[in-house]
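The data blocks that follow each hold one structure.
Every read-out reported here was derived from the displayed coordinates using simple, explicitly stated rules and does not represent laboratory data. Model, not experiment: these values are computed from the prediction.
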Structure P
Amino acid sequence: MKPLVPFLRWMLAAAWLCACGAAFGASGAPQRDWPAIPSPSGAKVFWIAEYIEQNTIPMQIRGIESKESLEAVSRYYEKWLADKVGFGVSNIGPVRVIGARLGVYQVTVQLRARPEGTTGRLVAAVIYDEMKSAESMQERAERIGKGFPRPAGSQVISDTISYDSGQRNRTIMVTNGVSVETNALYLREQMIRLGWSLLQDRTIEGGQRSALVFRRGSEEMVVTISKRDDGYFIVASQTTPD
């Protein structure tokens, strides 16, 4: 077994995060020459995200279900990727991860054993694109969360863009040490300054959670703010028609 390179660990977390919820379609998404990832005979393969950008990295994610054992499915993908650049295999908890480079893409196969067989994710991510690699880390960092106001000291955890049913979806997750009400007050003021109208403003659970809804033309943004043991979290979901 070869050790898993650090990026594959990030890919594992990102892919399972993106996979939560409904499948994303590719309507209106940028077109790319994605690699064709094969599947074992009899396996069921389905879309999770035909196109998604996770923290500026374009990705494509499929789900896979097989009645074969994890070892059998793993051998299939290990054989397919064994001669590719950067080939590696590792276990992260219950997940077997097989990965390699195909052109500008990092391909990872993430597998979990189930009583009925094996389930997993087939992920292709653009991380070797020459145009992207030419960008400085600072430039890319500035693109993550760009345009969404947040109090000083906030950290953007995730910025995800997807396309579905004639609309562009963007979900931003932010954490900070500011109270729910202070976060809400800041967002109300800043969003209105940016041209958004406030449609809903609710604080519930004894001030531990707030829900805001904004609209600007045909765009809508739903923002939830909540307190957790380790801080305060903002999740903003914006939809924009294509």
Structure Q
Amino acid sequence: MGWTTNRKCMTMPGEILGKVADLLEDALKVHKSVKNVILSTKEGVVVAAVSRQESIDPRVLSTVSAALVWAGTNVLGRVSDAKPTHLLHSTSLEHVLTVMQPHYQLVVVMSRADDAGLDMRAAVSTFQSIATRIELLMGSSKAFTRETLLGNIVKSFPEITQAMLLTIEGLPLGSVGFEDHIEVAALASSIFANGLTFSNRTEAITINSDRVTLLVTRIDETRLLAAICPGQRSDELCKRVQAVVQEHAKV
């Protein structure tokens, strides 16, 4: 083919793994300009990735794309009742296409230096077809949980009615119970950023009162969780939430 493919996949049953990887390879072959294809969850967690070369960290790209999708969906929802199907992020060097599915999203990076002859409309249609097939394939297996980290936190701790997943930069990825989620995300990110100024090993920051504790904790290198932990024993609740986050990070 003239190029080699690098594959990165989470632990999956062998048969499903092979089929998903083959579909990602098909996406990589849609046009010569395609150099990275990433399958991720709605919260920006990488499920699998293929590339012609290791030029982009899939974890960073999936998180950024998830944040843009979340923000774009909310903006579009305020001005129209239409639901977005895909997002196109153009830079001077690349086009980054994110195709949205109910539980997963497909992120495709295309080099603008190699996009001669690329029909973007036709390419989007092809990528949408591949993304739909992957969604159906993974949905057919009980091995793949659709529970998100945010959903797991709220389900595991009913006393927590306000929680948010966000990027290190302060863009929301998902929110429960917050009406002013954009402002909360910005403030939570600012709190953690100042902690990082003190030490790049900062793991969590809590702001305590007599009734509740605000927990801002690191999930990984690109994401944070902010949660309001109520009750007189909120410090213990914070520790339990952090334990769930740490277990999630190991997956």
Structure R
Amino acid sequence: MSETFPPYVRSVVASAALDAWPVGGQGFNECSFTSIANALNLLNQAARYSKDEFIREAGLLFQPRLGGTLPFLKALQLRRRGYGAHFGNLARADAERVVRGLIDQGVPMIVDIYPALQLGRLRVFGQHATVLVGYSEPYRDAQGVRREEYYLIDAQWPSLGGFRLDANDVDRDGDGAAEHYPGNRTLARGEFLRLWSSRNYCPIFPDPAAHRRWREQTLRRPTRRALGRRIAGLVIGSDDRLAEGGVR
């Protein structure tokens, strides 16, 4: 089987070789911490981090029986280790344009899927953290079906305790051999956008300077907000809107 992805695939890691994907599965409601470790290990191309160190650091802020942990904690844990990151919300931006631009730059990001709580018209973060690692250009499979997809590392896919990196490898071109796809879970574009209804994301850059340059080039400069709105930003993420000309 080839160690490259099909030509229509865009991925934060170019190689499909197993050793280029030092990622693993989670325990019960450990998705946030496992996603941090998986994203950082991809960024470093080495298994440097374990979910357990992030769980220990969280202490009482990790409550598996209550759903896990607070969504903004991931950005704090990342910045504490010298990476550039923030917990943002793309509900009022062209979200696909932003995340595809990040993937094209090799930047993994944690996205929370499955809405956990809805207050009126506001969806408040997602209940399951995953790492977004790729997308496809539109293509047709061997049956002529038009497809467009997003690729994730879901630490409990296809089941809790049954994590498999090859869970989304499938024969699309009809040659009898399964193609490699990034991550371990493939979602059709429409399904991904439906499940990612919160539009929360946490991009992870190698250092704060790279993160700062990207924000300055891509997003509007944040305005001063009242205390209540700043607190709300911890729950739903910062209001990230595209600057004029951002993400070309």
> Here helix-only ellipticity at 222 nm (-39500 (n - 2.57) for each DSSP H run of 4 or more, over all residues; to 500) has been calculated and equals -8000, so which of P, Q, R was it run on?
Replying inline: R
>> Tell me which structure, out of P, Q, R, gives 48, 39, 29 once Cα extents along the principal axes in Å, for residues 110-181 alone is calculated.
In response: P
